[in-house]
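Input: structures, listed below.
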Structure P
Amino acid sequence: MKRREFLKTGLIAIGGTALLAGCGKAEIISKEGQISKRKFRDIEVPLLSLGCMRLPMTKNNEIDQDELEKMTDWCMRHGSNYFDTAYMYVNGQSEIAIGKALKKYKREDFLLADKSPIYKMREQADVRRIFEEQLKKCQVSYFDFYMCHNINANSIGTFKKVNMYDELLKLKKEGKIKYLGFSFHGTPEILRDLVKNYKWDFCQLQINYLDWDVVKAHEQYDIAQSANIPVTVMEPLRGGGLVKLSEKALAKLKADCPDTTPAAFGLRWAASRDNVVTVLSGMSNLQQVKENIETFMDFKPMTPAEEKTADAIAKIIQSQGEINCTACKYCLEVCPLGINIPAAFSLYNNYKVNGQVWTFTMMYETLDESERPDKCIKCGACLKNCPQSLQIPDLLAKTADLYKQLKR
């Protein structure tokens, strides 16, 4: 397998060509009524893809299959035919749900991405066993894009110990994987090791205009680009955090870019990186799908002025002390007490944004007592699972203290 036969790098906007630093030209294909696509190898990939971690849910906390199928139908109708799922998403039900939703379409008409759960691996045979299980759940015979999921400081040892790469390479040679990659939440040093010692078709990185500097996303992106490895983007809106901007941040956006929305702005920022193949968005209802697809119908890369606005907004957010949580919920898998960590941090962040005391205290009290931050025993089990390397016990204590202060 050749290391990188990467896409024709650069950007061709509708009616013209834009040069991209260090990469030459990348082709963007636009058709009337269809979302803009980018050339990757010998296929076309939509600039916007449906991430299946935050699917629509019913009041009974089950996946709303009817709403999901409306979403996938709208995506397919407008050319947004890339869908990204994973073994543990939505308590293991995401693969089943997206498999049902896509069953009505010809297999060659959509691109399906899935991920191998490193935390489930004990020996090399587990890699193939779980892979075959995922094929059945998704009701397909192959995956277009397949990844080693969440490689970081805690999982890299298992990745190497069970020879995951070698087994996945076999599956690729058998035609069950078209493009092999990995999703990443580790340090730049680990990333350098990965791109140096293995050959990848792509990688999935957390890239958005806030994390660009905060959690070294820029450095990770540069490592992938230097190795000529294309990037698919996760968390372009930081788990919804870049949609719910503070009053000051929103005012800056509206002053500089009055004709956009926070969501459209964040998605366009991510897609404007020249080594990005597609941007995943964890859309939860049809309205979000419609709005986001509209953003990419006539894709326009960020202008230098807009880039400056993004940087200014990021600085505003950072100055407000936001907890860098994307609500991935990996911490919930290991917390022995079942503390609702993402909810606690969301409450904290929202208070820092809007300063609404009553809302914070009221929502805090709606949490079951066993789920509240003050129940944390600081065992540290959550630390190894956090992609953001947050000091979760300390931040839970900070959130609990805020509640006590506000109640007084």
Structure Q
Amino acid sequence: MRIVERDNPGYESLLRQIENRGDDDLARVEPAVRAIVDDVATRGDEALDALALRFDGAVPETFSYGPAECAAALERLRAANPALARVLADAAERIARFHEAQRETSFRYFDDAGVSLGWRVRPLGRVGVYAPGGKARYPSSVLMAAVPACVAGVPEVLLATPRPTDDLLAAAALAGVSRVFDMGGAQAIAAMAYGTARVPRVDKIVGPGNIYVACAKRLVFGRVAIDGIAGPSEILVVADDGASPAVVAADLLSQAEHDELAYPLLVTLSRAQAEAVAREVERQLAELPREAIARASVRDHGAAFVAGDLDEAARVTTRLAAEHLSLQVRDAEAFVHRVGAAGAIFIGDHTPEAAGDYLAGPSHVLPTGGAVRFSSPLGVYDFTVRSSLIRYTPEALRAHADAITTFARAEGLDAHARAVEARTERR
């Protein structure tokens, strides 16, 4: 882990480099991904089977799983691993409870001219959730993406994941998923975006994935909505000299073990604290089953900024705009208000990032690469759309007629004005 102090010439350059981590170029994989997307859009299920044979060596024996199959998987999990089944159920309940508070309501009111105005909120008709199946499988991500969609009232939630296991199917059952499809990669994104004979077209695709999945989501955006372009996971820990180096190191490694490209970042007030954390990181690395992955992450993307004081720590934190932000400082609640952009904020040294990953309640599907500057954690609001409602009475239109027609003719749009006059001049 590289340590840089505030007066070091490399401090600002490293800060800028990490600040711009979201600028990763997808051009390297785009030609291959575009070919896959175009193939699925053109040939549908035939392309899906050919791509499954090409990438996985076989066409799935069971391509889709309905509610009955998912419920059966949940019962098998309850028999084989009752503790995990209980945890999944508890997490689903907590995630639902949190997201129920995010529900929006429609409204209507009359303005001072007697015009009825309003806002209609409705759920999307069909949503696709993607869950990875490469280096690891994450039933937690199924819950964190599908439960908010179901709370929003989406009538049909589809899940795409390669080679689904009982824990993933059980999570789908608990989340309220309508159907699970055994497909992964860019071809899964294309199938949900364009639709095939076996896979219905969706309105929006959400969920994390590798660079091929991210590139495919970018290519189909506009035909369907997406939650964003997910990059490598990241955590930023802000730790003063009262924080435990062992706890800080453990939190950094909790993200480093995800992926060699993950960003474990630290802001401290002293070099002594940064060095103590670095020693703990090295000690704990040797104990991890995924040591090779975590070590590569720490080596290539780990950094510790020695800010010197809390003002500078807040400035650096806001500029880095991290997906996960852990505040292990005195009066962490007060420090929250000094921070600008952040995805999920974990307040105080008894709040591990892992709690947010699994059980706390808010969705762990978060913007990465600095995108928290302009976007939010996945929520109920991602699965609804809004319509403006406008109704004029004859009296209200007469009251606004001169203003509307004046505005329309000032913009050279005479037919707009005539559409008003055709109503107000009727007898």
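A short reminder: the numbers here are calculations on the coordinates, not readings from a lab. Because the structure is a prediction, the values reported are computed rather than measured.
Given a computed value of -12000 for helix-only ellipticity at 222 nm (-39500 (n - 2.57) for each DSSP H run of 4 or more, over all residues; to 500), which structure among P, Q does it belong to?
P
For volume of the Cα convex hull per residue in Å³, find whichever of P, Q sits highest and give me its label.
The structure with the largest value is Q.
Identify the structure, out of P, Q, from whose coordinates relative contact order in percent (Cα under 8 Å, 6 or more apart) was calculated to give 20.
Derived from Q, not from the others.
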